[in-house]
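Before anything else, here is the set of structures, which you'll find just below.
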Structure P
Amino acid sequence: MKYVSLDNVEPGQYLGRTIFSGNGATLLAEGVQLTVYMINTLRRIGVTMLYIQDPLFEDALYEDPVSEENKRLVMHRMGEAMEAIRSGKDFSSKAVSISIDRLLEDISQNQEVLLQLSDIRTHDNAHYVHALNVATLSALIGANMGLGQVQLKELTIGALLHDIGKVEAITDDSSTDLKRHHTWRGFELLKTKREFSLLIAHVAFQHHERPDGLGLPRGLFDDQIHLYAKIVKVANTYDNLLYRDGQPMMLPHEACEVMMAMAGVELDHEALLQFTRIVSVYPTGISVRLSTKETGVVVGQHRGLPGRPIVRVVRQEFDGEVETKEVDLAKHTTVFIETVQP
């Protein structure tokens, strides 16, 4: 598969990965042949990047620590919770908890897979994909930091619901700016959920705090911020750097560079260190140009060396034959990626 800009997609090509709607339903299924109408519709609903099938890269498979089935389930439960809150009703803690159990079961079986966060975003599903990504990233960071099963579940539920106060804020009539902040509203909402640990509410409350004390809503310093919130802060920052309101902002390697400059100031150093070990800097399927001036597609990853993937270079000869070679950047240490060419 190749991960390409929608502007470079042509009618007749085949979709490489399923696109979901906001409630987790299938919008377009993997393998469908794209038409002009489909491409224009995808552009209209906010899609900017997607996977397409390519016979030269059919073995460049997108590995994901969470199955599509469980992604759909988590997004669906998130949608139900948000709709309940908008309607002034209670949402099912049990349903959310069961979906997180399924997500954590996947992660426990695929902990060595580097996370790529390349799910296709639309105007409709952007909030749900963001919540899912922050939950998945947080769970992987927490697992790397040695958290136990109970802790991982608390962390992941808190990560999934970290922005739930934004929904509550729609009907908020609090009299102070502080109590209007979505972190406060999220805390007030989640602390009433007796089935949830109070620490889950504190994730929503503290995920915008910073080690230097300049965060919101209370300006807590490093040792005053709970570990769960520190982890979610890292995950939330990364996904927000990639996309904001469903619109692309930075490429993964650019976002990682920005985050390195935040270590110990805006982001917790240890959580950030573990983040760098579980995220793919150059997603499988993306086109890159090497320092050798050759162009190719990332076809493989190295756990522990996320910035040194395997790149397949394709060159067409004068006689029409196609020649391919693979450059493993973990072995070719003097070669590096100059630019990403989506």
Structure Q
Amino acid sequence: MKKKDKPLISIVVPVYNTGLFLQKCIESLINQSYENIEIILVNDGSTDNSKQICDDYKEKDSRIKVIHKKNEGVSRARNTGIHHSTGEYLCFVDGDDFVMQDYVEYLYELIGDESEISLTTDMFGNFSKNQVVEEVKEFWTPEKAVESILCYRVPIGCYCKMFKREFLLKNNLLFSSDIFIGEGFNFNVDCFQRANSIVRGNRKVYYYRRDNELSATTKFSEEKWVNGIYALDYMSERFIINSERVRKAWEYAKWRTYSDAYDAMILAGNIDYKSELYRKCNKNIRLGFRKSLKVPVSLQDKIRAFILMVCPRMIPVVMRIRKLIYIKR
């Protein structure tokens, strides 16, 4: 099939002060094996050199669109990209990450004609350098997909996924501007519940960067983690699939958010033991193991929940040691 016979696929990239990593991100997109793409760079009021990098690449590749806007957060940046997209399919990449050459092609081949969403459950990262040994492909029901992402068997961000654009527009599926931690998590759950079919693969085609100190998930902020916990409550209020499987998975995800906030707090130091966030995390941290036994989480996550039950501070210590080893290497 020639390039002009293949459907146009839109790639939305929110950009905010990612100048150190943005060039590698854009290069990985313009070198995709699937060529009929439009790359929508949404500069969300960056104060570094990101704006110039976006404009420079626009001059180099006619497939690149650049939108400059005032800073309003990643949710509105992605929504802006959706509204400006013209492709039949749509996927997302964060400006500080990068993708493999077959990122678009792989997700497109997965989605086929029967599904509204395709996804891959594995990705490269600082501590995950090897490709999967055996590839899988399977179709999921909406309930199965929602349960899986709530159990962290699917990356909770909107990356590693492809959506039919008409499906998003028909169901008015956008990112909530009230959420700035867990916005992708909510978006995915909203989409999964409304799809007829989701197809899952596992090939690693996305590199999720964990060494960007400016990232919302790297740098600790109590306000952001409070918002992240609110995001789980907001998600629960919007369930249209409210089965026992989904409810138990959501209870695990809520605990997992508390545990991630606890780990981030300990790693940051200077803990405010009187803060409401710390008190809630401290109250919930030991409750996860029992919740993990009721849902299909991985063995690794069950072990993590057990350790947090018996010795909560051990996990942040291990995370700190692992990070130091990575930096040294």
Structure R
Amino acid sequence: MKAVVNSESLLLLKKLVKDGKYQVVVKGGSVKLLAEDYDELYQVEIAEPYNGHKEDGILTIPTELFKLLPKKTSLVIEDEMIKSMDQEIKVDPEHSCIKEIYVDDEKCINIPNFNKLIECKFATAKESTRPVIQCICIDKNSMVALDGYRMSVRSNKENITDEKILIPDTIVKLLRYFTKSDMATIYQDTERIKICIGWVSITCKREELQYINYESLFPKEYTTKVVIDAKMLADVCRKVTKLSNYNHGSNLTKFNFGKESHLITKIQGLEYKKYFKSIKEGNDLEIAVNPKYLVETLNTYKGNVTFYMSTNIAPIIITDDEDKKDLVLPIRLIRNER
């Protein structure tokens, strides 16, 4: 066989499949990097856009080889040898091939603002007790993630799909490697779902789960509206979170939206009070929130955001009043915490 591949593509392949099987496949004029986890839960393919001379063949890449790869350079693969400008690696031939998974490409959905789907993944559940909320749901023009304590919705101007699509948690966990991707394409058939992001494709089993009626979770009315700078409040909450974690303290922080907006938190016998600027309309309100949730939510915003609230136990809606909307559940205050 003969092919030229980018070392960064091979290193990305290893990131996407940390423990598995890896191959370079040259066939019919195309060069593919394939990987599959040992449990065969998912498969990753990276297409190499190389236009030079190629010879068909398959080379299995041992896991140990990735530690020797140089960064940001072209690699020539020829006769079980991987060469760069200043090194050569001889690979023992193996014949255990990865069986490439094919997904029917008739059902194709384009996501023009895929970076927004990536943005809302922070709100997916981390535990496996409820598999459905480890997924991201694409519903008409909305991309939704929730975990029982907060929810993130990112909207597109036009509909993306006529029926709900669940992005399985297997794929969701890998999205952190694609933070700058603006476009993706999804293919699915009765058994599999395949998502293509640039030259990378990830294929796994479909999740046949019923997603939560997320729209019913948003309050229909509010009595307090607060406009506030997202970065400023995120910085304040980040400081509180770091102090709380360092001292193994509670994450409960009380926010008072009144004449002078401020937050109060108690850390190891200390009471920290911080005033901040905001524009309030409606009733004064004191509400307790986990500041960690606010940090993760506000990090996705720029400029001013609007908080819509009704009571100190009703969900808080955070939005830019355009295509972003988040929901955070407050912490119920017991009498001696007031």
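List of remarks:
- Source structure (of P, Q, R) for P(r) over Cα pairs in 20 Å bins from 0, in percent, computed value 30, 56, 13, 1: P
- If helix-only ellipticity at 222 nm (-39500 (n - 2.57) for each DSSP H run of 4 or more, over all residues; to 500) is computed and equals -14000, the structure in P, Q, R: Q
Every number in this text was worked out from the coordinates using simple rules, so none of it is lab data. As the structure is a computational prediction, the values presented were derived from the model and not from experiment.
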